[in-house]
Structure 1
Amino acid sequence: MLNDPLYIKSDEQSLIPAHCHFGKHMLDNLRKHSGSDKIALIETETGQKLTYKELTQYAVDLSYALYDQGVRKGDVVALGSERRNEFLPTLLAVIMAGATFTSVDYDGGLDIILPRLNQIKPKYFIFSELFWNKYGDAIKSLNSVETWITLDDGPDSAIPVARLMATTVDVQLFEPAPVNGQSDVAISFYSSGTTGTSKIISHTHVTLLQHVQKDGLMEDNFKVIYCDSEWYHSYDSIFALAVLRRGRTLVHHPYVTPDTLKYHLQHYKVNLMVTVPAVLNVLSQVDEDDAFQSLQAVLCAGSSLNGNLLELLMKRNPKVQFLQGYGMSEADFITCETRKPGASKRGSIGKPIVDPESRRLLGPNQPGEMWLRSPGLMKGYLNVSDPVLDEEGFFNTGDIGYYDDDHFFFYKSRAKDSLNYDSFEVAVVDIEEVLLRHARVREACVVGAPDPVLGDLPTAFVVAEPGADVSEEELVKFVEDKVAHYMELRGGVRFVDELPRNRLGKVLRRTLTEILKKEQQ
C-alpha cells in the first residue's frame, strides 16, 4: 500500500539537527542575527520595537531564571497575555528550560479557557496585567499552579518577571536544558473540535523543527513580514517563529481597518502579508497604489478564499502573489500552499484522498476525505489513549477536498463538527455545552449559516424544555456573556420541536445546514 500510485507525495525536505532540541535550534539561529541592532518585532499599536539582540537576551535571561525557579522537563508553563513583544521570547524561554509551553486565548472567554487549563494543569503561570484584570478572580483558584509570574503589575502573590530576570546571562555561553526531542512535548495547542470537544494537541521538539523549516515561504526578498493574527494559535505562533529563525522583521497589529492597513503597509514597507480571508476584504478597500509598492506576496489561511474577491485583488495588484495555505494544529501549520496560477504548487505531504464511506483511495477530481502523513504530525492528544493515526501512519484531517490531474489540492468543505467564522475555527460542541447550561434548554445543536464574507455564522437549533418560556434574544445574550466574540450566535436561534437524527441517534447537522441555506434562497 505504501507505494500506491494514488498517494501524492512532496519532494520537500527538512534537515533535523542531531540534538533534536527546538530551543537550541532557535537559539543558534537567533545568535546569528543578534550581533547588530536588527529589528525582530514591531508592535504597531504602541510603536515598541524589539531588536534581535534584545529578544535573544530576554529569552535567555528568562529561561535561566525559570530553570533557577525550579522549572523542569515535564512541567507545563502557561502564558496568559494579549499579543505583545514579550510573547515569543517567553515561549522560547520556556522551551529552552526543557518545559512544555502553552498559551491561553486572551479573548476566549472564561467558559472556554478554564476547562482547558484544568485539563492541561500548568504548574507555572505567566500573565499580563490585562489578562489578570479579565480572568484573575477565576484562574487564581487553579489548584495545579504553584508559581504565578507577572509581566507587569500584579497581585502580591505573583513574582514580577523583571525581578525574576535579575541575572544577565552570557548569550554565547548559555546552554538550554537537555531534552529527548523525539518524545518530550515542547508546546501544546488546542484543537478546533474535529471529533467533539476541543482537545489538547502535543507537539514534540522534532515536530516543531519540521514546522519552522518552511523556507519556501521565506524567500530572501521577504525582509519585512506583517501579521494580524493571534499567537495562541499554532499557525500564527509557528509562522512567527519561522520568521525569527530567518532573521526577518515581524510587524504585528491586533486589529485591522483599511486606514491602519494602508499605513502599516506603506510605513513599514511590508513585503509579505500573512493573514486570513476576512482581512482580504479589508485589503480590497485600500484604494491607494502606494500602499502596495513594497508588497510582493499575501499568504492566506484559515478558510477558503472568496474567488471573486481574489480575482479583484489580483487584477488590481498584478505584481502581488496571492497564496492559499492549508494546515491544522495537529499537523504541519502549512501542509499545502499554492502559488498563483501558472506557478508551482508545493508542499502537499503524502495526502491520499479517501472515500469516507469505504476508505477506498480516490483518483484525480474525486472529492473525498483528506488524509496526510508527515514528520510534522503531533505526538497525540493529551489524556487520549485512542490512536490518532491509521495502520500506515496517516491522519484523518476531517476535511473534504480533491486533487486535479497535476496533483494540485483543492479544499471543499469540512466533514468535522466545527465551523469557520471570520477565519476562526470554532468547535460547535463548546457553544452547545454553554447553551445546555441554560435551565430552559433541553437540546441544542449549532451549525453555520453561510455568509459570503465571514464564512459560517454560528446558529443554534434549540429544543426548549416543555412549557418553558425562553426567547432568542435571551439565549443569544446568554452565550455572548460566556464565550469569545467569534463564538457568539451571530446567526441567531431557531426553536424546533425536535432535532433531526439518524437511526443511531446522531444529530443530522447537514439537515440543519440545508434548512439555513433554504432560508437564504
Structure 2
Amino acid sequence: MIKVLIVDDEPKLREGLRSFIDWESLGYTVVDTAANGNEALVKFEQYKPDLVLADIRMPGMNGLQLIQKLREIDTDLHILILSGYADFDYAKQAITHRADGYLLKPVDEDELISYLNKIKTEIQSEQVNEQWRNVTKVWTREALILSVLSEPKAEDEDATVLSKKAEELGLLWKHYQVLLISVQSQDETDTKTLTMLKRRLMEAFEDTGRGWVFYMHSQMGVLLKEPLLSVEREAIYKEIESLVIDTGDYFSVALGQKVSTFNEIGQSYSDARELIKLHFFLDNGMILCADSLSSAEHNNEDCVDINAHTFSDQIYYALDIGNQEVMKSLVHRAGQFLVSEGYNEMEIKRRFAEILTSIHGKVLKQSPELQSRSKEYADYLTEIYGVRTIRSLFEKIDFFLLQMMNHLREGGKQREVKIMLDLINRNFGDNLKLETLSSVLNYNSAYLGKLFKNETGEYFNTYLDKVRMEKAKALLEEGFKVYQVAEKVGYTNVDYFHSKFRKYVGTSPSAYRKEVANA
C-alpha cells in the first residue's frame, strides 16, 4: 500500500478527504493527518509516507514552506497541493518545488482519483527501478571483487581507482579477509545446490552486514568485513555446516590471511585456495587456516623414518595378537610417514590399499575359512578411495582392521575348539586335563573351559567322559575285559570307571558286556 499523509488546518476537510475516497481500492492507505506544517514534519518522520496532500495556506508554516522542507528530507516524495482559490503565483511556486498536482477546494473526486492513479503508476515504476538499481549494485560489487581476485596486484595508480570504486560500493573497510568454501557435490552438474548455497550465504553474511559473497572457480567465497577471531572460527564453521548439511555434500572451509587494503584481497584469496588444496591432509572438521599448517608440520616431526613396506608386517603382528591400540598407532605412523615422504592423496590411498591387501593375504593363510569374507574386504578397500580427508582414511582403515581382527578372533576360537575336540578323540586314553591343554594352547584354563562350553554346549570333562564311554562300549562289544577297557579309555581306577559307566549307560560294564554277548 502507498502511504498518504493529509495536511490541512481545517478539521472537516482533513476528515472529509480521509473518508470520502476509497483509498484502499486505489492502492493507498492514509497513515495519519496533520493540522499544520510543524505537525506534518513530525508525522512525516514517524510514518515516512510516499504521498503528502497539503493545504497551501496554513497558519505558521504554509504549504510551500512545508514542501521545501520535505524536499530537503526526501527528494523523491510525491506531493499534491490543495488551495481554496486559483492563484497562478502559488501554482507556479508549487511546480518549482516539483509538486505532482494542484487541486482546488472543494476537491473534485474524479480529478483527485486521476492524480492518484497517475502517482501510483509512477511509484510502482520507481520501485521497479530501485530494485534493479540494488541488483545492479550487488552485481557490480561482486564483479569488482572478482576483478581484483582474478588479476595481479594493482599498481599504485590502479589501487587509487580501486579504492574509489570500493568506496562507491561500500567496500572500503579497515581490514579484509577471504573465507572460502569448497563443496564437493555428489552430482558435479548440480547447479541448483550451488545457487541455493549462495543464497543462504548471502542471507547469513550480507544481510547481517558481515561481508559480501562471491563465486569463483567453482567455490563460494565471502569477503569478510571483520577478520575472524580464533574463538569465532568454530561457530562460523558450524554455521556454514548448517547451510550445507541438508545437501549431503562434503565441504571444506579455509580462511586467508588478514589484509589491510582492498587491492590486497587477492593475497588472502590465494592463501585460502592453497589451504583448500591441502584439505585432505589438514581438514579436521574446522576452518583451515595458517595454524592448520603449523599443526600438521608439528605432527610430522614425530614420524619415525622407516620403510613403508615394514608397516605391513608390524600392523599384521598387532592384529594377530589382538592389540588394537598398537595397530591404530601403527596406521597413523604409516600415514605420517607417507605424508613426510611427499606422497599425494591418491598415492597415500594406494599405498594403504597395498598394505591392507598384504595383511589380508596373511590372514587368509592363517584362517582359510575367512575366504568367504573376501568380497566384504574388497568393498572396504574400494571405500578407502572415496574418503575426503586423511583423518577419515585413518578411521576407515582402523575399522577395516578391527573387523578383520574380530573375524580372526572368531575363527581362532573355533580353531582352538577344533584342536581340543581332535585331541580328545585321538587321546581319550591319556590323562587329559583342561589345565594341560590350556598350557599347550596358551590360554587361561578357565577361559578355555568357557570357550569350549560356548562352542560345544558341554563342559570339557562331560564331553571327555562321553567320548570315553562310547569308546568303552565299543571295546566291551569286542570282548575286552572290564579292567582292560578301563585302562584303554583312561581310567586307572576300575571302581571309578564302573561308576562313570553306570551313570552314562544305566548299567554296569560287566552287565553291558553280557547283554551284548547274548544278543
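Bear in mind these aren't lab numbers, they're just calculated from the coordinates by the rules spelled out. These numbers were taken from a predicted model, which means no experiment stands behind them. Cβ atoms are built from the backbone, for glycine too; each structure is taken alone.
Here FRET efficiency 1/(1 + (r/R0)^6) of positions 274 and 426 (r between Cβ atoms, R0 = 35 Å, to 0.05) was derived from just one of the structures 1, 2, and that gives 0.95; the source is 1. Which structure, out of 1, 2, was helix-only ellipticity at 222 nm (-39500 (n - 2.57) for each DSSP H run of 4 or more, over all residues; to 500) derived from, given a value of -20000? Value -20000 for helix-only ellipticity at 222 nm (-39500 (n - 2.57) for each DSSP H run of 4 or more, over all residues; to 500) corresponds to 2 out of 1, 2.
Assign the value 8, calculated as relative contact order in percent (Cα under 8 Å, 6 or more apart), to the correct structure from 1, 2. Intermediate values should be presented prior to the final figure.
Details: 1: 13; 2: 8.
Computed on structure 2.
Taking Kirkwood radius over Cα pairs in Å as the criterion, the top-ranked structure out of 1, 2 is 2, with the highest value.
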